[in-house]
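Asker: Listed next: structures, encoded as structure tokens.
Laboratory data are not the source of any read-out in this text; all were calculated from the coordinates shown. No experiment lies behind these values; they were computed from the predicted model shown. Cβ atoms are built from the backbone, for glycine too; each structure is taken alone.
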Structure I
Amino acid sequence: MLTLKTAVGIAVRGEDLEFLCLKRSLRGVEIAGRLRLEKYRRLTPGEAGVSYREFLKQMGVSTANAFLALPRAQALVRFLALPAEAENNMAKAVEYQVDSLHPFEEGAVLYDWTLLTTPAKQTGRLQVAVVMVEKKTAEEYMEWLAASGIPAAGFTVSTAAWYAALAGRPRPLILVDRCGGRVELLGLGSDLLISKEAADVPETLERELALLRAEMRVPPDSEVTVEHSGEGAASLAYAAALAALGRTEFRINLLPSDKRVVSSSWTYAPSYALAAIVILLGLATVARGPLQDYLYLRQIDAEIKRLETKVTYVEKLDNHQRRAVNRLVLLGALKGETGVKMQVLAELTRILPPSVWLQEADLREGNLTLQGVADSASGLLGTLGGSPTFRNAEFLSSITKNTEGKDLFRIRVAIAPLSRGAAVPAPAPGGKS
């Protein structure tokens, strides 16, 4: 049987890890095998890695895209109602609000989002699901997987994995997923998703099911299908494997893109394509010089022939001489400004101590802005103020330290009227740059 793609779903189930391998062929998706690592935290990373590689060997592959499904208790699921106008810039709209959706410090979560519904005609609103996990929690799993030699193509959350796996089921539907003394309840309506978590106690479960049914706005006489998680195709590992296959609409991946390890039969195709492009560019570079010279000379000859009659006519016009004079005046003005700038730079070279290094000097409209590094920048205002060339020296920002302990400064001074014809002093030995 021809296998088009292989994927592994990894589910955190209390103290255990469940692995399920799916293979996609022309006949569809089939379960190839399962593995359970009991009390996986008590295993050394080496032992876990050996078990995983042996599992892949039994599946007849050496590598596979793997998705880890985190428990609902370790993640946050929030829902946003956005105006329809935000659809074309959804990523920015979510980014602006994500830090208001969690209790952690700003930037302390990894998040992903997906659009649940298109704008309703009645409300014109978009329903967006935002899934978040604290970076510290995600990094612990990343480090454990890396130490075990288990490459991951993505991280998802049980809520997202279940929702995607059940997308084709008739609605309304309630999923009950028991794990480690907790129960996750997932309510799926025609246009909504509700996720709850509670203690796995019979009295609590009945109450939460009733509340969930009410939140789903199901009429009392309507029937709601209630399904329970289990083994095989009813397991969270199966749902995670479907996400790894990329066969789900609700696709959440919390793993940063630079941490993802994706295997594909087309993995090396971009490398081959780039190598071919590099070879073609090399050949083009060799031929570029002679070809450019030839084309350039042809263009120049054509331009000369086209402009000959116009140049002859323009030379007879009186305003040609006037334009030449204007250009000379402009060049004279620019030359005068160059002298002023040279005087300013020479004065800076003379008065600044060797411990000062200028990184930028910007002279505009009689003001000079200096930016640089010094062993001690506190005395620079006095140094600049003592020069007849400068006045009104001031710091544009507070003095900070760089990694070497030196002062970073930014100063603005006014330039005193200078004589443009004055000689430029010679720089002192050991000038700064």
Structure II
Amino acid sequence: MKDKLYKPSKFNLSIDISEEELLLFNTFSTSLIKLKKEVYSQLFVLSEEGNSMVNNGVKEKFIDLGFLVEHEFDEVEFIKIKNGQWRHNPLSYSIAIVPNLDCNFNCKYCFEDISPKYMSESTIVNIETYVKNRIKKKLINYLGVCWYGGEPLLSKKIIERLSSTFSEVEKYHSTIFTNGYAFDDHFIKNLDKYGVDLVHITLDGSSEIHNKYRYLKNGSGTYEKIKENIKKIVDQHGKNVYLNIRMNLDSENKFYCEELIEEFKAIGQNNISFIIAKIIKTSSGNGKNFCNELGDSDFDEIRNFTRRVLVKNGFKKPFDFLPKNLNCHHCYVGLDNGFTINYDGSIYKCFGDVNPPQNKIGELLSTGEVDFINDQYFKWYGYDCFDNIQCSGCILLPICMGDCTHKRLGLTPNSNSGCDFSKILQQTKKTIIDSYNLKCEV
């Protein structure tokens, strides 16, 4: 350590918490410590050679936590290289597949206008051909698949069939976004066979309130069946399958989070996680009649309350809520071989574009190749957040990576394609302070 020169990281974010103290968070290492301001100031005192003058005992800790980095190390260039290696890996594929646009639910806030459509035999064969061609030519060694809809579990036979082909890839895993109702014992038993290691399910509170929000088309409740399916998955697969339970909240069901979380404590804390989201009014589907949207301050209050409940019940630790390093990339759409296959073989980058269809980039052919619409495809392919000076020089780069590409390309309705840095920085600091305070409480 004596032979090396060290400098402060570009990603050190300081937050005043008193006249004498501050929190120091590094957005790359995600380390967090509380410091006296006089100690913090020493980080920026450099010798003539450019070496940090922090005393050696503190210096070693700062190096371990990522607050000091080697003088010649270019942190931004490192992230850029890692991002490029991920984006342009010709053997890595991340594909969302929409086997149907249909649903067995009639949720009160759903944004989709559903007209039942299912993947045809010819499209299934084309997908099989696409993957088999690449296996045969040794052009693929990793395949991540996201099953989306509609409701993907209404097409279990398609998932089973395609998974048989996909499992021939050297590394294959899959994720399912589902309402969780249509699982059956056979499908649950064979989740590992289908490569499934992550399941996203929505529960909008305990039974009483959930069944008022998320019900079958005939009006019947769905909570108990979903809970039963989750328990079966946990019992049969343990930590091999992780469940992410999403709670969509409005002003009516916002107080039901605690009851739901406590109900699942007995099922398993090691492989179940909870996230909350705001229900918003939409211009389509049932969501256009929705009117109970939470305000930002109310949602912040509920989010902090929910985090305390999750910690109290053993699902999370306080620092689990700190901003996450995104591992040098933001989303699967940034991958050269990352895209969505709709039920009819049309190709999109983002699975959010399939219904209603917009921003199509190509078509899957019977040859197993994709006929790209060049101007649409290269719009995505050519986007690089490092070309944006604001992004490449941003202290939040490791936890943001340029944000949503769909939004930055101006493709997301009612969303600004720019960056409101001040607002995002304020939100980030608040998240860090809230996590620290929660840690102090427990």
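Asker: Thinking only about mean projected area of the Cα convex hull in nm², for residues 98-153 alone, which of I, II has the largest value?
Answerer: On the way: I: 5.2; II: 4.9.
Once mean projected area of the Cα convex hull in nm², for residues 98-153 alone is worked out for each structure, I has the highest.
Asker: Hey, P(r) over Cα pairs in 20 Å bins from 0, in percent derived from one of I, II reads 21, 54, 23, 2; which structure?
Answerer: II
Asker: Work out which structure the value -12000 belongs to, where helix-only ellipticity at 222 nm (-39500 (n - 2.57) for each DSSP H run of 4 or more, over all residues; to 500) was derived from one of I, II.
Answerer: Label of the originating structure: I.
Asker: A value of 1.00 was derived for FRET efficiency 1/(1 + (r/R0)^6) of positions 90 and 138 (r between Cβ atoms, R0 = 25 Å, to 0.05); which structure in I, II was it taken from?
Answerer: Working through the options, I get structure II.
Asker: Can you spot which of I, II the value 13 was calculated from, given it is relative contact order in percent (Cα under 8 Å, 6 or more apart)? Write down the numbers at each step before the final one.
Answerer: Details: I: 13; II: 17.
It traces back to I.
Asker: I have 60 for percent of Cα pairs over 19 Å apart, for residues 106-233 alone, calculated from one of the structures I, II. Which structure is it?
Answerer: It must be structure I, since only it matches.
Asker: For distance in nm of label points 7 Å out along Cα→Cβ at positions 42 and 346, find whichever of I, II sits highest and give me its label.
Answerer: Working: I: 8.4; II: 6.3.
Comparing I, II, the top value of distance in nm of label points 7 Å out along Cα→Cβ at positions 42 and 346 belongs to I.
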